[in-house]
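We did not get these values from a lab; they are worked out from the coordinates using the rules stated. Since the structure is predicted, the reported quantities are computational estimates derived from the model, not experimental observations. Cβ atoms are built from the backbone, for glycine too; each structure is taken alone.
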Structure I
Amino acid sequence: MPENLESIGNIELTYITPNDYDEIKETMILSYQTMPDSYWREPQIRNLIDLFPEGQVALKVNGQIAGCAFAIIIRSDRFDEKHTYREITGDYTFNTHDPAGDTLYGIDVFIRPEYRDLRLGRRLYDYRKELCEKMNLKAIMFGGRIPNYHKFAHELTPRQYIERVRDREIHDPVFNFQLFNDFHPVRILKGYLEGDQVSHEYAVLMKWENIYYEKPSVKVGTIKREVRVGLVQWQMRPYRNVEELMQQAEYFVDALSGYKSDFALFPEFFNAPLMAEFNNLSEPKAIRKLAAYTETIVQEFSKLAISYNINIITGSMPEVIDEALYNAGYLCRRDGSVDRFEKLHVTPDEAKVWGMKGGQELRTYETDCGKIGILICYDVEFPELPRMLADEGMEILFVPFLTDTQNGFSRVRHCAQARAIENECFVAIAGSVGNLPKVHNMDIQYAQSMVFTPCDFPFPTTGVKAETTPNTEMILIADVDLDLLTELHNLGSVRNLKDRRKDLYSIQRHTL
């Protein structure tokens, strides 16, 4: 460390220029004292600047170069993982640089010895990461030296040495630093850098993956990453017919669309008021009569999704297929496509009173706002279902529900919030309020619709993004940033998805 730390008045990151060469040479010689002739010649530095100026940066302390980082762009499919430094640099000509490549390859990073305790190297690595993200490259790679290996070469293979360093049993200043900066080893490179005697010419191929990388697409349009979800807290009231019911539904769709919502979520069995005219029948027969409206309602919702430019999750409705009664709903996308989902776990009351059967299919759904999952009410109380959806890449889980008591609501509410935490996703729940005195088995409803988040620094400390007033008809609108989930998966304080002990347990899906 400089003798007088207080004398450091300015630290600046800059692009290098040809005029910096003399300082660059001096800094390299001081940095690579075990390889005194390993410094770049002036034509090579000029060539790097001409080929890729953004990749060549210096850190200056009080105007003096304290360290540098040099890089090129390569196409990863053109190089074997067993490459050498000479090969990756095109025999030190850098003709391997490809502006259309997919990987930022680190050519060099060095810091003057007197500045090495200021963590300046981390700033250079952070710059590379920002550049990688800005240019939408897949990864950063480089061959990392292991300068302390010569002390252990007589007793340890390179692989054993790397394992001991990773286990903190041996200190290696370069390799430890790279691990600390989120790079992970890919393989051992033999004969990588000629003349690197302290590493016995071994290196470790290190890699940092850009979690924001988006593969170039030939399709028009992109997946939205900032998504606005709209929830309908539906008031149960009498409706004379399905047309009147859909007028009320359109009112809410119109309102949510007016606020530029990407999704509209309706509750479970929101169409139950139409069952009033069948009160003269037994409850199993009445709900089967209600199921006759489902096809019409889905068709109308699909029209609304297109005309109001919003993805609609229809809540759920009874549906009869091959004489069996199911609780099912539909995802009506704004592009006109429609997908069906079904309740897998029916409640004891649904089975006993209505004779309802549990569904069979569990899946995620592609939308223009990423991959979503949909579970109906009771299903969210079974943690293995959302976990399987999360493994398939689900980012938002929608849960239409219907609960009659605060006890029932609390089960759905707390289980839904747990699913957001353990699966590192957003969860939106929407229910109905009010009462239906003229509909058997549909007495009183209790609900508070909510949007849950994981509990980590980018999110609300309570894990609640937004919530309605309980038992009041209203809409709820909340914005969710899917890129925050990507950061959480990789950089969170805890990483529930990655840290599972798959060596001890697993979830298996049975195909029927």
Structure II
Amino acid sequence: MNIQVRNLTLEDYQDLTESTKEAYHNTLGTWTKEELKELLTIFPEGQFCVEVDGKVVASALSIIVNTKKTNLHSDYDSITSNGKFLKHDSDGDVMYGIEVFVHPNYRKLRLGRRLYDVRKELCEEMNLRSIVAGGRIPNYHNYSKELSPRQYIEKVKSKEIFDPTLAFQLSNDFNVKKILKNYLKDDKESMEYATLLEWNNIYYEPNLQSNSPTKRNIRLGLVQWQMRLFNGLQDFYDQVEFFVRTVSDYGSDFIMFPEFFNTPLMSPYNHLSEVDAMHQLAGMTEEIVKKIQDLSITYNVNIIAGSMPEIKDGKLYNTSFLCHRSGNLDSYSKVHITPNEFKYYAMNGGDSIKVFDTDCGKIGLLICYDVEFPELGRILADQGMQILFVPFMTDTQNGYTRVRSCAQARAIENECYVAIAGSVGNLPRVNNMDIQYSQSAVFTPSDFSFPNNGVKAEATTNTEMVLIADVDLYLLKELHEYGTVKTLKDRRHDLYTINVLK
């Protein structure tokens, strides 16, 4: 599955129409091609869609209105000028959402949230005061004889009644400002009632024409994972989904699990040799990765699935999987194998070093021991890496100190952020995985725009928890050009260089 959020085009009209009919069960009308063309002419950046495997299955359309000239309490036909959009004003102060729908076959993927997120980002970039919309209440017809619209809305708010549209809007920080009568003609499900909803842009500056604070900040979620025994694979999935859901609820762009975080699943094979038990675990990797891919799409967060054993061409590798929320999948196999990994598991080192393009910039992946080799970080920095993710597993404090100290050095010398995540606790029934020591953290370069100690955030040592931290990519650009020192620019290429042989 490949998911892409992008601006709508006129070529999408057929898909848009088909998906609209499915979303509304043919009970409400669809946009004409002329109406869509007009929207794309007057406000192309405000028309969004979600494409899944090449087909448009969800969309969000909007115009800009001037609240001094437009009565927001008007009905739908008045707001849209019956499809002529005469109230659109590029110098207005409010974005008015005139359409949001998701094809029913794709609603479990939470595509509506993605559309709301990009609409909010656009509102902030354009420095608009708020987003408003008239929201249908499609389940109201089931309660109209016993409840007034106001009573119905209050019961939806208190979760006594479920309304798919209103509940979704409330969960996305929209507030009900007013009940609108006779809002949408022929909306029998809502009995032609609607809610006037508003989301306020906290970054709004009345005296500025444009403001763009959102594109610069990336939110990271690091899971300091408690090693525990599971009754089966489903218990493991439940624990993983718990953390993914939690981090997603905080609006994180990335979540990272530690190195070998799935090794509790080796416990049924503890009677085997370490290498055979690891091969048994590797046999589960494909299924686990597929499940985590599904979670990344459902919860709209890029997941770095720690690392897991992987068999390629009959050889065993320690591999990290990057599950993009778009549905794409990338992987990186640990280059430098520790003596322990070679001795007990006959692990092989990977032979690929590359940066991954994500919807939040360029990132690098190194696994534990790899971060202790400065050449790898420098190669990734030369490829444009902005955030380096390092899942690790260390059993003692001195092992952890090596990873932490080297990670901090990589952040300084490569002018990037470095995030590390490890496991805590113990696994007495899994040979060679018995104890863990960890303090997950996010490190920064060392200059005036960053924390004095180069530590953006850090977890409590040896405690299961989630660490959430925001990193500002614009500060990296400023550091590169105007920093007190410029470690990347000041290298002596006339004396030395780093070459990748493969």
Structure III
Amino acid sequence: MLYQIYESQRSIMEPFAEFAQAAAKLFNNPISPLSQTALAHRISATYDLIYRLGKDYEKPQFGINCVEIEGVEVAIHERVEINKPFCELLRFKRYTSDIKTLGTLKQQPVVLLVAPLSGHYSTLLRDTVNSLLVDHKVYITDWKNARNVPLSEGEFHLDDYVNYIEEFLSHIQSIYGNCHVISVCQPTVPVLAAVSLMASRGLKTPITMTMMGGPIDASKSPTAVNNLALNKSHSWFENNVIFRVPMNFPGAGRRVYPGFLQHTGFVAMNPERHLKSHYDFFKDLIKGDNSSADNHRKFYDEYNAVLDMDADYYLETINVVFQEMKLVKGTWDVISSSGAKERVRPQDIKTTALFTVEGELDDISGSGQTKAAQGLCTGIAAKNMQHLEAKGAGHYGIFSGRRWREVVYPAVRDFIQSHEQDQRKLVSVKTTRKPSAAVASKVVSKVAKTPTKAVAKKSSTQKTLTSSASRTPAKKVATKVAKAQKS
């Protein structure tokens, strides 16, 4: 019933929020007589704050229309590459008419950016995508709001998440030969599982794997998120945070972990910080500091937009990652898309380089949780593993904001480019040493057409006899043939 109560409350608040927005504009618009009254700025700011606290936040857009590469403006077209029931694989296709820049774009590495499915939309990684687009071809997982997925599409499990990642990687590899994968926060676990399973089957794995702020080993430096998962039982989560989607959505009846509960949990972790942020927004409006006010709006438009997660996926993640820690203990079995049960073995990964990134002040994934991946991937050579702790960076700072752009991204970019070049050199050497199929075909054809010494001798003898026969009487020819046969 909680979901229905929440939706009813939101519906009741909606007209009041719209009224507050209109009132804020009336008291702020210069041509409105109300803006000339005493305390107009304060009244407008109050109404604007009420509007933002009461409005419904829908899924934002990436809104990346262009990036600048080597001084040239390159247009960006966002398109859906693969459409799955619970996720879309988006591609940010780059276009330019500059020949030199076009040549640069073609040589740049390909990256699959796996966004978290933990309450927020993938647009939370807008800054990450914007930076990557300068030096990479970029794909991203865009997870769907479970309340909009009809029951006819079935359930969504953690195993399905892993299978999705495998399918997306295989798709990109089929186009470009290989790629790199970056996972941010929650997907570090399923991405490591997907790459492990590909390695165990003998399939081609990504050139590099970058993991940022994820709970690979939640037992290290446990945070409030880890403690909540450990202190409550599986049945507690199922009975207290899982609800049915109301009838006014396409996914009516689906069991989900509602996004508004996840959002409440995020805010509860730092309530003082959020209260201060809203109060600062109120003061900025009064002072007329529109730049600071717009920054506040942009952040909370993203932060307050949340999605529902399928109940099975959510409960299995709690169990596998935080409670039983199956990945670390080596007891995690995944049901593949073919229905086979396969054990996740990170030690089977050998040809993929690993880069782990953590934030010094991360209060969601504690220190050492992400770096633990290096201890699991024992098949990767030490020279192909790297770790970075971003000083002064919190959880969001490792993939968004100034520290991401100035500290983390340059390290990630250099790591990817270094191993991309090594891979190309390796492919070049193999191509040089191994004859191509066309060359091999020519050699085989030549050998097939060249007679052996015996055949050549016989052919030569027959040719001589035939030639002699044309100039010698029949009796002499017969004698010569008999002698030739004896010899």
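Figure out for me which of the structures I, II, III the number 64, 27, 22 belongs to, where semi-axes √(5λ) of the Cα gyration tensor in Å was derived from the coordinates. Of the structures listed, the value fits III. For the set I, II, III, ranking by mean count of other Cβ atoms within 10 Å over residues 101-108 places I highest.
When Kirkwood radius over Cα pairs in Å, for residues 205-348 alone is computed for each of I, II, III, which one produces 17.1? It must be structure I, since only it matches.
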